[in-house]
Structure I
Amino acid sequence: MQRDPRRYKDFEFNLRELAGSMGDFGTLFPLAVGLIAVNRMDPVALFVMLGLTNIATGLVYRLPMPVEPKKVVSVAAIAQGWSPSLVAASGMGLGITWFILVLSGLMRRIVAITPVYLIRGIQLALGITLGLQAVEMAMPEPWWGLLAIGIIVLLRNNRWAPASIVIMGLGVLLMALRGELLPNLTFSLALPRFQVPRLGDVWQSMVLAGFAQIPLTLTNAVLATATMIRDLFPDKEVGEERLMVNMGVMNVASSLFGGMPMCHGSGGLAGQYYFGARTGGTNILEGLIEVALGVFLGRSLLGILSAFPMPLIGGMMLMVGVQFVGPVVRLRGWPLAVALLTAGLSVVTNMAIGFIVGLGAAHGLRWLAGRGMLPGRSEGV
């Protein structure tokens, strides 16, 4: 992804930042709908805690930092029909896990042995995954996905009519024309309730999916996100351990009010940056919108999100996924082979296997190169 060389303030509140905040909706919408519809999670708790986390994250980091559902746990919860308390408890279990990894020093060791070109492979896998999901989302009405791509090409850098805002507005208009907006609109006033997860639920959620979530979070939410921040914001220092501590805090806090498990993500950061996000104002604006939706429209959110034309979101996701190809194309020699191996295995199996096999290949090839049996690592890797 191409870095914007212009300098920005820590916080800006304008159409560009608002447009950027919508760049990660492709991940949020489907999982939020599933957790509310299938698992009967309280939409008030889900959106208010998500919004407060976004606001806090923007204030702390002062740059775009996506907050999104944890994919492995969320998909497992939807597929297996978890109770709302079990979903919330998974955030407590994972939050405590992130604290343990940082305090034990294990996170620092993982970062030390992971080469950058391996992370490029993880990022490429994310791009491919986003592209495949985008095509799947657009298939029911592909013309809307193509229209979204056309709008992005024409308006992505437009100061007065940013592409993502135009696409969201078009989606709301389509809902209204189809008669799916007003019937689903119900105003109410509600706040999330304090609740302490049961220890049994915490352990059960970790066994069912929490432990499987750990490798994906380490690769995508921590290693890949930290690398992308260094690429896009070289003057901002956000290390892997800081990201993990932040995710620990936000998951423990969310679980105490019935919220969903959350994480950062390099795919979300790419989406926000692509559509204009440059400052912490992006998170604050998104957070304020999510808190307002939860407090005033919480009971309506399932119907509204379910009716939104998802092919439009698919078009946005496809354009974001393409941005992950560039960093890998610049690699040469065996680092490129490691990146492609990691990406391929991550897509075909999962990111945990891709990461482990790629890490082994990287260190094996580095050992051979160190003994003159392979060309040395190329510059710029």
Structure II
Amino acid sequence: MRTGPPDDRPLTLEPEMREVLPALLASYERGEPAAMATVVRTWRSAPRPAGASMLVTAGGEAVGSVSGGCVEGALYDVGQEVLATGEHTFETYGVSDDDAFAVGLTCGGILEVFVEQVSPETWPELPGIAASVAAEEPVAVATIVRGPHSVGRHLVVRESSVEGSLGTSRLDDTVGADVLGLLESGRTGFLHYGSEGERLGDDLEVFVTSFSPAPRMYVFGAIDFSAALCRAGKLLGFHVTVVDAREIFATRKRFPDADEVVVDWPHRWLGSQPVDARTVICVLTHDPKFDVPALKVAVGTKAAYIGAMGSRRTHEDRVVRLKEAGLTDEEIARIHSPIGLDLGARTPEETAISIAAEIVQDRWGGAGGRLKNSDGPIHAGAPR
């Protein structure tokens, strides 16, 4: 029996289907079918989020993971059945903490997984999807996973075009318009409709996987802490850019893990760059002539997170300067300063972990304390 509501809120993470896409495309190009299992919804402390995918190829290879190892064995058998029959299926794993071990989810979480066969006949749009992902062109795939009709149909949505069909033009138009909103912010999640595409209905469950370019992390200041933060940022899936006006310090040799190293004044450069609701801005320059102009520009953007390095005394001095520059208390409150969580960090690497931890906490609304000292749900928003 399910315990509590599902965690089917739209997710801000990049879909894990990206992990299996190369192997999926390789099978497709060989003309071989593959079974793809995708987590579409989770309850409680499920080990991986919606969007996680696992592939079972015609050659018997398993690629990817949907649960960190808990239910892959059972899903492998389901994948083999889907390959044999060509029929999609909807599987649920995990029931309660008491009997979760028997079904594979020792964490007590619950996963709903949609398993479908992928081949040139069932997914003629796949090569185009893969090309868009490779070119970093935003693209989303909407799949009907439950309902009275059209289960397994796909609609591929790009910013200026729609490909495929969910069965009716009304449904295509409605879903296509709604998916654009998820695609704009790179979100993956569920949409619900009536059987004919009515927005107030719930007969059809449509799972949307969005592939957007990697979220951006802008790091200002070419210092050792920035080099460590580049590594942490890449681990979190960011496209990382380091910016500093000092040419002698802003070099590729000093920042081999950065995607880009730019020699320019941070505030001037930031003013010409895209900043969306997934962008993270970290000001590590620790110098008022860099910090204040950069932060003044940053607070005027839609950035998800803005942090600035410095001691409490530096922060107090910076606040005075920011107010003199015309910033309001509300704008200053957007700045995480001193940057990072209190982990007792000393080294650049430890500080980078502290900053990365605060970015994750800010994204998901975690408390930032020790899990062993809490008795609530591990994942924010999930029932106990």
Working back from 24.4 (mean count of other Cβ atoms within 10 Å over residues 60-67, computed), options I, II, answer is structure I
The value 10, 31, 22, 16, 14, 7, 0 for P(r) over Cα pairs in 10 Å bins from 0, in percent, for residues 148-315 alone, derived from one of I, II, belongs to structure II
Value 23.0, 70 of Rg and Dmax of the Cα atoms in Å was derived from the coordinates of, among I, II, structure II
When relative contact order in percent (Cα under 8 Å, 6 or more apart) is calculated for structures I, II, the one with the largest value is I
One of I, II was used to calculate helix-only ellipticity at 222 nm (-39500 (n - 2.57) for each DSSP H run of 4 or more, over all residues; to 500), yielding -9500; that structure is II
Note: mean count of other Cβ atoms within 10 Å over residues 84-91 at 25.8, derived from one of structures I, II, originates from structure I
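Just so you know, all these numbers are worked out from the coordinates, no wet-lab data involved. No experiment lies behind these values; they were computed from the predicted model shown. Cβ atoms are built from the backbone, for glycine too; each structure is taken alone.
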